[in-house]
Structure P
Amino acid sequence: MDLSSLTNAGIPVAPNALLSDYTTFKLGGPCTALVTCADRARLTTAVYALRKRNIPFILMGFGSNILASDKGINGVIIRYTSDIPLITHNGNTLTVDAATQLDALAQYAVNSGLDGMTTFCGIPGTVGGAIAGNAGAYGAQISDSLQKLDLLGPDGNITSVPRDCIHFEYRDSDIKHNDAIILSAQFKLPSGDIGKMQELRIHIIKERESKHGRWQDNPCAGSFFRNIAPTSNAGQRQSAGGIIERTGGKDLRIGGAHPYPKHANIITRDNSASAQDVLDLTSKIQELVRSKTGIELIREVRLLGTFNGQGNADGFW
């Protein structure tokens, strides 16, 4: 596969890159090629070039919500993430490149005296991925303060779409299920007390690491399953981790995959684990919860590649 037009445009291309090097689970075999785009200009260039040649691809952010197959991916991965925050600030409005890390956006907002992003401190992943999955924490969702998105459509056109034209649900959005690609986002945030928000940021990061661990030390993809929607308007969401623990799922282990000791909905692994071990374990947890409670746990984590008993889970553009 000739991707020289991308390298000539200054876009890094890594043939046969191991996905284990680019996911927080640190699992996954090789892809045909990994194309790294650190800003919207490089992303649009790469997408236009691949679509022009009818080369399918998978778009990936930081790799924090992915379980990649041990067999790898027969195709191109575009990795859209930046180590440098790409943010412009105008009063109470922040315009953010979707490749920006979510925690970097949260820190920038806190240090700028803008509230509404503090609850996302310490969460790995990109702003684009967080919006597509409507990431949330402590009762807040990222869509709450969203004003508009710049989207790259399958027709190659870039459109600016108001928040009200996009449907968001718990850990879900229209964008997660169509061919639009988030290039950038605009948020309007209320003013806040910098000192109090900085204290809260430190507290949230410490609490997150205490309960969830650090993915650098305990490879994982965050919460593996969605929390459970209430059965009535008066109800509250039930913690998937609590349900897993009450039904005995926290004690399960397959190969090197097992729940994190402090949080049953965080699936981690030791060095002997395969991606198939993780999927088999989570399937067993789903079966256990279903048989004991009738509740169907729904994955938050995206599968990439072919797994035994799961067919092909690739999502190519």
Structure Q
Amino acid sequence: MTRSTAVYKETLSAVGNTIEVLLFKLNGDQLYGINVFKVKEVLPCPPLNSIPNADDSVTGCAHIRGQTIPVIDLAKAAGMEQIEAVEGRFLIVTEYSRSIQGFLVYSVDRIVTLQWSDLSKAPVGVGEDNYLTAVAKIDEKLVEIMDVEKVLDEVNPVDEEISEDAVPDEVIHEEHERKLLIIDDSAVARKQIKRVSDKMNIDSVQHINGKDALDYLMKEVADGHDPNHEIYAAVCDIEMPVMDGYTFTTHVKNDERLSQIPILLHSSLGGVLNEELVKKSGANQFLAKFEANELAKWISSQVIERGGEVSE
């Protein structure tokens, strides 16, 4: 049975609809936030050792629990004045995109629990060079959710090269009529995925959150198109404002007009990912960001399985 428009508009409460956000300050009174899921621990900043030839925003390295990790001045990395002294400041140790690093911040405020729908898109006027993925109002104060993936990509860019054996010739030389749907609130992440798609000669459609992508698919259906046959697959982030990747996936998989679209949940959550939520949402696969060859191989598998031509 096809789901009604009314059901489509309902917010699912059963799957991944909340986010815990760690609030902190960099310079001044502005509050910033990152997902607690990505935080391993918060501690007073220990003494740091210098790293020769490091990026300007890398303050040094710290030895924590037997491991040496780079420490990034998050203020300087985001284009603000650097945090001058580490004494009395705090270190947020995080795991992003298969790596562990510490972010130097001025102070740590608290952890709050929000609905994904509490998060709004970054204001249009800030442009693509900003370091925000979303904003939220907490206790009448505006909190800016940082695009940490953009910070990390600028400090230590990921390798976007695709090896020759990652994509079969039949995929490279196919005249692709189907498209790849890219859903991610990070401009850097969208560009990374698009570059992989472009190298495979596959056109893509991009959206910055699950709701925008779902609205796009529903409009395609309303206009007489068949997304099941016109889209190879969707590569979808998990953490997004308005509608997260879990909820988007659940909507798609429960609508027969969309349910055949393979969905890859593609997140920097890495080892802390809640596998049960991935299964519950109905996603076809999970892949930790960002490894170009692995992503290309998965997209190739969908191209081969689903065929290149659009069914009439």
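Please treat every number below as a calculation from the coordinates, not as lab data. These figures come from a predicted structure and were not determined experimentally. Cβ atoms are built from the backbone, for glycine too; each structure is taken alone.
Here are some notes:
- Ranking P, Q by distance in nm of label points 7 Å out along Cα→Cβ at positions 139 and 299, the structure that comes out highest: Q
- Structure from which -0.80 was derived, log10 I(q)/I(0) by the Debye sum over Cα atoms at q = 0.15 Å⁻¹, for residues 67-170 alone, options P, Q: Q
- Structure responsible for 17.9, with mean count of other Cβ atoms within 10 Å over residues 147-154 calculated and labels P, Q on offer: P
- Label whose coordinates, when distance in nm of label points 7 Å out along Cα→Cβ at positions 83 and 283 is calculated, return 3.8 (choices P, Q): P
- Looking at mean count of other Cβ atoms within 10 Å over residues 219-226 over structures P, Q, structure P comes out largest.
- Comparison of P, Q - label where FRET efficiency 1/(1 + (r/R0)^6) of positions 91 and 267 (r between Cβ atoms, R0 = 30 Å, to 0.05) is highest: Q
- Comparing volume of the Cα convex hull per residue in Å³ across structures P, Q, the highest value is found for Q.
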